[in-house]
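Bear in mind these aren't lab numbers, they're just calculated from the coordinates by the rules spelled out. What you are looking at is a predicted structure, and each value in this text was computed from that prediction instead of being measured. Cβ atoms are built from the backbone, for glycine too; each structure is taken alone.
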Structure I
Amino acid sequence: MLSTAPGRLLSSHFKSEFIEDGDVWIDALMKRNLTVYTYNDEVAEKLLREIHELYFPQLKKLYEKLKREL
C-alpha cells in the first residue's frame, strides 16, 4: 500500500531523485505545520522570508521539471 503521509512522500521522492534538496522540503513541511498555529508577527515574517528565499526556488525547480517531463 502506498503511503500518503507528506513526510514519507517527500522522502520517497527525494530517494528517487524526483525532488532535490530533501532537507529543504522536509523543513518546509515542518514550517507549514508551525504556521497553522502561529500568531506571532516576528515568526510570521521569518516564515515569509524563508518561503521566498528557500521554498519558492524549490517549488520552481519542481515545476520546471514537471513541465519538461509531462
Structure II
Amino acid sequence: MSELEEDKLDIEIEDRIKVVDGEHKGEEGRIVNVYKNTSAIEFDNILTKDKSKYRTVIKHNNYKKID
C-alpha cells in the first residue's frame, strides 16, 4: 500500500479500534497491519486456546478508530 492510500484511510499500525459490524461487533483491539481493503486486528479480550491474543483480518468499513 502506498503512503498516499494509507493517509487516505487515516489508519496506522498500533491505532486502537472498535468493531462496529460483523462477527466481532463491539470488540476492541489494535491494528497490527494495514492492507488495501482490510486490516489485521489483535483483540484485547479474545484469547486463543494457548492464551495468546486472537488476531483476525477485518474490512476497513467494519471498524472505527477510537482514541
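Things to note:
- Entry that produces 2.4 once distance in nm of label points 7 Å out along Cα→Cβ at positions 40 and 56 is calculated, selected from I, II: I
- Origin of the value 4.4, where mean projected area of the Cα convex hull in nm² was derived from one of I, II: II
- Looking across I, II, the calculation of helix-only ellipticity at 222 nm (-39500 (n - 2.57) for each DSSP H run of 4 or more, over all residues; to 500) that yields -21500 traces back to I.
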